[in-house]
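K.L.:
Dropping the structures in below, format is structure tokens.
A short reminder: the numbers here are calculations on the coordinates, not readings from a lab. Keep in mind that this is a model prediction, so the values were computed, not measured.
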Structure 1
């Protein structure tokens, strides 16, 4: 399960990339711009359980992104040069998964909700 947040364009690898259970459930990653890059945050724990609903909460405050999985803190990433793009995308990367109950909140506090478009069209 993969999503990209604060992408600067409607193009993959222009934001922060979060991958749960990537590469046959062998790694979970939080990366800036390149999910394969040196310096990405990762855990090798098998976190995906087949048949279970997994719940992500991703919170950004200033330059720090905090990722919670199923109500528990998973990892955080602080960026000295935070990405500020407004695009969001997600996909299943050839896994048997679906997404629902998606909520995206505008961080500028103006209350307007931009149209949601996938980065992976």
Structure 2
């Protein structure tokens, strides 16, 4: 989604979509993060739960979203989901270097704040 400007130019509809998408993603992330902290479960465990939820939601969307659902139609839709997830993963890999740089910066900042709070230097 971050490359929308290069692909679509200055289309205000795309800008609105991207803005809404980012806002929804942030809200969902915050809710999931709060639950994860409250339930004291790890990020890796939550990721597995979310994969399960994603698949079940997609299956439900297919089952209730088409006039005449079928096993073969569901399988085709799940194949489309696999392709979509593959695209998201390819994009994530392209951004891996930037992501790790951000994580390292955030960790260094957190360590500096902790050292400041405890009086370490």
Structure 3
């Protein structure tokens, strides 16, 4: 499941070297990172992108890079985008992130997924 997923407006795809600079800018922005433990410097941001892309090879899924279909411009992700793409959320799959301290407001994580048949139908 590593091929791009497309809608009329967006493309979810694997990471490219050109994504690193705009991704680092997002990760350094206090407002963007409000719901994360901290902002990231360029090195940590690049490492996160590399790990996100490597997950596709290792597990067959991972964090997508998102671009505007009409321009190819890299942008962030959201729950609304995931729902429009046909991804679903099952509250029974929510989990506490082991790397975030107990009691921290960001410890609880909410995974979204798309079944292979739904993914193939969107291609």
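K.L.:
Quick check: -9500 is what I get for helix-only ellipticity at 222 nm (-39500 (n - 2.57) for each DSSP H run of 4 or more, over all residues; to 500), calculated from one of 1, 2, 3. Which structure matches?
P.N.:
3
K.L.:
Have a look at 1, 2, 3 and say which one yields 36, 25, 18 for Cα extents along the principal axes in Å, for residues 54-101 alone, as calculated.
P.N.:
This figure was derived from 1.
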